[in-house]
Each structure stands twice: as structure tokens, then as C-alpha cells.
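Undergrad: Okay, got some structures for you below.
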Structure 1
Amino acid sequence: MKKIISTAILFALLPLMAQAQQTLAPDHAAPQAYPAELIHAPTPLPDRVVLTWSGDTATTQSVTWRTDTSVTSAFAEIAVANANGRALAPQRFPAETTTFNSDLNQANYHTLTFVDLQPDTLYAYRVGDGVNWSEYYHFRTASDRAAPFSFIYFGDAQNEIKTHWSRVFREAFSTAPRAAFTLHAGDLINEDAFDAEWGEWHDAPAWVNGTIAVIAAAGNHEYYQNETGRENVSDHWRPQFAFPLQDAPQGLEETVYYIDYQGARIIVLDSNKEQQAQVAWLRQVLSDNPNRWTILTFHHPIFSPARDRDNPELRELWKPVFDEFKVDLVLTGHDHTYARTGQMDIPVGTRNFPAGYQQAYDPAIGTVYVVSVSGPKMYEFGKDVFAKRVAEDTQLFQVIEVYDSELKFRAYTATGELYDAFTLEKQAGQPNRLREMLPPETRKTVE
């Protein structure tokens, strides 16, 4: 009996003894940061799966993914989606593989464009090496004619992507889960060559990038200077995105392009370099445009709300072309504030007002310009307010709905609060009518 009691007492004391040992443990037992090399290490399993377009949105779909270098032959399988996944019977296609050396590792990027798809059809696809596969993703091809759709627009994500931008993306997706694509107005990351930042940018949307296509403009933080001083887009850009090649000016392939989607032409420009060289290309793309709606995106604003920042050369080069063709909407980033142009009564003698800002919204033209930010890095606005609604220290995302005769714009904060709203209405033979849903507001942090 004594032995049984002694054993019972011993077992009762074991947790207390372990707790005492833990208390007396040396400092090296404290939590350590997990290395970026391991967090973002590629494996034979596909990751960083992202949909883009390099061709007709109704009949093609491009997909890119990453593996380690052991995967030299990669494939994608696709079938029309059904309610019984085991009966998919997919077709298999080989991908093009590129080896890429980053600051953290060596990896293989694989790219494939599905062709000869049926318009307005839900497909299921997966990617892999024939043994190690991703899950099946869904995507829907565009209609081959004008039809309503929505998309999500993000200004700069750039900093603390995992910590602070991921929640904005997820709130946006919760608000518009059937969006046709996400549009990013540059500065997706902060350091163009840091694979860990690109890894966070892919991880924040997670599987969503594999089912909703991405349209992206290059920002200044996607650029670097080479040894000769020439500006080059990040070495990550072309391996991980497959954007259209449409006779863009030399050196601007896949940073200058357009995509037609169900009655709208989305034009992406590169405001970082060779701005003059893009004018002729832009004029051609605008003059030969069968779509009813035209939306432009690039990184640096034509009209900047940020203190001591302006882009007069860009405005002088590009705005006359926008005006000539009465572009509907221009979506930008860079200045880490929010500003949206609208009908304003500008007081005489307004201070701190760069030339040309008095016509930031011209009802005879009808173009609305927007600057927005989705990440946590913030600037102050310093110019007298030229825009209808302005905000600083506010992370936002925007949901844009496109219909035959209306375009509806809604800006939401990171917590889902509606901050701005307007509608553009097409009018036969006249500029768009701007209907503003909310009163003017300037949201500014009080010191």
C-alpha cells in the first residue's frame, strides 16, 4: 500500500517538477523568429497560384504557379466544372517552366494559358507535376458580349502585407465574392527583390488569386536601377504574372497592356518610365475601342492629394489624350491617401494649388480620377482640397460595378464602412452624368 501511495504521489508531483524546470530554463528557450528562408521556401507542391489574362477573356485563361526546382515538367488539368468532381475527366496540358533565383532561394515558375474555352462557363482546374497536385480551383470565363460585372480596386498594399493588408483583402472579398477580377494600382510590395514580400503578397489573398484573376500596374516599388542606371521592372514580375503582349513600347511589355471584359476596356499604363513613348500606343488603343466603358489604371496620380507631390509632366502628356477620348474612370495609387474628384466650387485665390487642378473634374469631359491606398503606410494630404472626398490614415478598398449604362463605385474602409459612393451614367452624345451619393468629406486624423 505504501508503494502504491508513493507512486501516486510521484505522478502527482511530475507536472510541478516540469513547471519548475521550465521556470529555470535558460533564455535560449524563448520563441525565435522563424526564418524567411523556411517560411517562403518552395516545395514540389504548387504555391503562389495566380490567374491572369494574356488573351481573350472569354476564351482563354492564364495561370502561373511556383514549385522548387525538382519539378522540371509541370502540367495543368482542366474540365468544365460539375457537381460531381469525380466525374470531371480533365484534359492535361504542359506548362512552360522558368527557373528563377531570388534573394532567398531558387525556384521554378510555371505558366500555362488555357485556350479554346467556352464563354461564360465555369471551369475547374488544378496544377502540378502529375503526382503532386494543387486542389481544384474554379474560374468563370467572361461572356463574349457586354454584360454586368464587378471588380475590386486596391491602391498600394506595399508594407506589412501579412500583418495589415491581408485583412483588407479579405474584407474586400467578403464584400464582393463574385468579383470578376482584382485590380492593383502599383506598389504591391515595398522592395522589388525581396521574395519574402512577394510571398506575403501571394499569401494574403491565398486561394482567391487562383480563382479570381489579377490585373496589376507596376509601381515605383516594383522597379529598380540596374548597373547602367536603367530602370527595370522587378525580376519577379514576368515569371509570376502572364499579362498581354500587345505591341507595347519596347521595354514595357507586360507593364503596358489592355484587357477587354464584357463591354469594358481596362487599360494599364506604366507611369514609372518612358511616359512619352506610351502616348501613341494609348491613342491607338483608345481610338480602336469597341467597348462602351473605358477604365485606366497606373501608379502615379494625375492629380495628387499628398503634400509636396505633383506629376505635372505626366498630366501634360496623358491628360489631353484622356480628355480627347472622354475616358470614364482613372484609378491610381502612390500617394497613400484617398481622393476622388467631383463637382467642386473652387474658391478664388485658393492656396497651394498646382496649375491644372482647377479642372480636376470637368463636367464637359466627365472623367473621374481616384487615388487610394489599401496598406497601412499613410501620408498627409497638403493641398487645398480639390477633390470631393478625401481621407488620410484610412485603409480602403473599392468595389466597382459595371452595367450597360451605369458604373457604380463604392469605397469601403478596412472595417467595411462605406466611405464614398458615386454613379456614372452614360448619356447619348454627351459626357457621363456624375451622381454623387454622399456629401463632401475630408477625413483627417486629429493630432
Structure 2
Amino acid sequence: MRDSDGMSTELSELEAAIIAAVDDDAILSDLRALVAIPSVDGTAAEAEVQRWCAQRLSELGCSVDTWDIDLDELRTDPDFPGMEVDRRTAVGCVGVLGGTTHRPALALYGHTDVVPPGDLAAWPHGDPFTLHVDDGIAWGRGACDMKGGVAAILGALGAVRRSGGELRRPVAVHCVSGEEDGGIGAFATLRRGHTADVCVSTEPTDGQIIPANAGSLTFRLEVPGMATHGSTRSRGVSAVEKFELIHRALRELERERNVAAPELFAHLDLAWPLSIGIVQAGDWASTVPDRLVAEGRYGVRIDETIPKAMAAFESAVAEACAADGWLADHPVEVSWPGGMFAPAAMPEGHHLLDDVRRAVADVRGREPRALGGPYGSDLRHYTAAGIPTVQYGPGSVEYAHATDEHVLLSDLFGCARVYALLIARLCA
């Protein structure tokens, strides 16, 4: 049975009380405050937003661990996930509600760093760091990826406190930074000893559950040419024209790698995309460019290791070079700067998937599908640490990093209620 809002009427008294205590206005207020902190990766605001979360978690009755992450020490770890920005400081933040004498039954995860806003004139509602709410939609950088998820977590914790329900097992909140460029925040949090039986990442999932992520790598190509005056270009070798050969080879590599995908990823047109994001060449309009540098993103299959994925990429570039007279003698250099996102999946048959699926159905009146995500995320760090993890959160990844980034308020508030119900069932 369900009520007029589609919510199950078979909830326990405690479950119903916790869900009823969710305060939508408080969630929106928290999201507004979070978006107002321009926590772009590598800026001082990245640490500022983490300290804001620590204060807010303390206000909600959590025992809070806030610490300055030793980046130099992390870099010496053989499993260091890498960074793509010049980051001098980073702050860790974990809140635990319900006592600290037991291992948390549930961790709710959210990252607080955001990517740069890009062309400010392209934002439809002005300043991307001022939340704009209109017709049931909240617009702003981070509203979807993923400060909306963080605000929903805070809303769930607030509901637990207001309901008066006691937690037999603690719930932990992991607020991390540096997710966008490798995941140093989650890596440091787990290395510090923060753990849980299971974890729900509140990354945007468009109403579905993501139990598995593909991986992704950042590649760099240095294509050599030979400079000459533009009026005698046939004397030289254009690095731009040679890059065209490499680009075609990479397109073919992408096609071959996407011929067949596992069932979880079959809904995607490209399960393992390969894209060029930056191209730089030349230093004078009338000079044939003697060097081109391209950087891009390379999808790692769910069934392969990072070294195997690198080898496939490097082999495709080498074969393209060998087939060209100039590049055979002056091969393209391939390197792998920045973060390395390994693929990961929750253990098959684990109860967490059904727990989340049932909570979503009971709160929102529909059972979500389990789908694979084509992007890398911090899910890999948690699964590597032995913590079964799924993603379920407000927003759609297609609006992440976009100038029209937004989240539906109904999705935001609905997810908060799902998290509240999960706390009730797994912790209370």
C-alpha cells in the first residue's frame, strides 16, 4: 500500500517518523551555502568548504574528525591516486552520529570539490556560485556534482535528530575533496582508518543505482613536426597534420573497445569513451607547427587493469606511428599525467544493492534499475578497502561539469528521505 505521495504505508513507526522529520527548507539552505563556496579543485575554497561541512556536522550532533591532509606523505604511498591540479592543502572531514564505540553500519559519502565554471556568460542564471531556484529546479556549480548529494545527507542526519530515534549502530558521513582529479580526499579518509560496513555514494545517478564504474585515465600526447615558413609548408612537417593520423587511430581504438559491453553497461552508446579535451600547437600563424600537445580522457573497461588499458592505448599509437614515414622515425610520446581511476564494482550478490533498491521503492514509489557508470569515481577506493559501495544520488551526470548544471528539488528531497530510511534500517 502507498499513500498519495507514493510512499509505502508499510513502514515501521520509527522509519515513518524519521522520514517525516526531513526538512526540505533546511536542505535547500545547506545547498545554497555549499554552492556559494567556490570550491574549485586546487583553490583555497576547497579547504574552506570542508571546514564548513565539519561545522555543520557538529551542529547536527556528530562527533567530527577534521584534519589537514599530509599531501607529501600521501604521494609516497604506492597506491597514491594522483592529482591533476597544484594543490598545496587539503582537509579531511568525517562526522559520526550515534556513538563511536562501534564500527559504523553505514557511511554516506559526498565530495565537495567542483570543476571550474568555464565561460561565465554561458550560465543561464548568472553567477554559477549563487544558487538560483526556479520552478522546482536549483541551478549552480556543484548543485548536481555533487553538493546536492551532500545537502541531502545533511538533511537525512537532521531528520534522525529531530525524530528522536536512537541509533544502535553509528552512521558516518565522509565529506571529501579532490575527487575530480584523482580522489585524494577519499584515499586519505580511508588511510586514516575511517570505515563502515557499507557505503552509499551520493553522486548523481538520475534515479538509478550504480553498483559499478568504468575507470578513466588522463593521457598526454606530444606529436613532433618540423617547422618552416607557412609559404613553403611542404618543406616542413605539420604536427597538426600528424596528429590527425593519431586521432583517427584513437577513434578506431574506441570503436573496437566498445563493440560489446557487459549487461550493466549495455544501456550506454559508449561504455568506454575516449575523448580529446585539450589541443595546443604552434607559436606563430605563418609557421608550420613543429609540436602539438593533446590531452584527453580514456575509458578503462570494467574487466581490465590500468596497465592493460595503457598498453592497448600505447600500442594503437605506436602502430599509427609505424605506418607513417615521419612518425616512424619521430614517434609520438605518450604519458599519463593526473588521476588514475581504476574500474570497480560492488561484490556480486551483496545485500546493499537490494537494501537501497527497497528504500528507493518505499520512499519514491518506483524500483530503480542497477546500471553501470561510464565514469571513474571514488567508489573504487571504497571497494578496494573492502567496503561494498553503490552510488545513488540526486541529479543526472549529463549536467555535471556543464554550464546548465542543476538538480530537481523533487530529486534532492526524495534522496534525502531515502538516506534517512537507510539510516533507520541499517543503524537504528
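Values in this text are rule-based calculations from the coordinates and carry no lab data. Given the structure is predicted, the values throughout are model-derived calculations rather than measurements. Cβ atoms are built from the backbone, for glycine too; each structure is taken alone.
Undergrad: Match the computed value 47, 41, 34 of Cα extents along the principal axes in Å, for residues 116-315 alone to one of the structures 1, 2, and report its label.
TA: It was calculated from structure 1.
Undergrad: Thinking of 1, 2, which structure, once helix-only ellipticity at 222 nm (-39500 (n - 2.57) for each DSSP H run of 4 or more, over all residues; to 500) is computed, gives back -10500?
TA: Source structure: 2.
Undergrad: Taking Cα Rg over 2.2 N^0.38 Å as the quantity of interest, name the structure among 1, 2 where it is greatest.
TA: Going through 1, 2 one by one, Cα Rg over 2.2 N^0.38 Å is largest in 1.
Undergrad: Figure out for me which of the structures 1, 2 the number 0.05 belongs to, where FRET efficiency 1/(1 + (r/R0)^6) of positions 92 and 260 (r between Cβ atoms, R0 = 25 Å, to 0.05) was derived from the coordinates.
TA: 2
Undergrad: From which structure (1, 2) was mean projected area of the Cα convex hull in nm², for residues 276-323 alone calculated, if the value obtained is 3.9?
TA: Derived from 1, not from the others.
Undergrad: Computing FRET efficiency 1/(1 + (r/R0)^6) of positions 180 and 340 (r between Cβ atoms, R0 = 25 Å, to 0.05) for each of 1, 2, which one ends up highest?
TA: Going through 1, 2 one by one, FRET efficiency 1/(1 + (r/R0)^6) of positions 180 and 340 (r between Cβ atoms, R0 = 25 Å, to 0.05) peaks for structure 2.
Undergrad: If relative contact order in percent (Cα under 8 Å, 6 or more apart) computes to 13, which of 1, 2 did it come from?
TA: Clearly, the read-out refers to 1.
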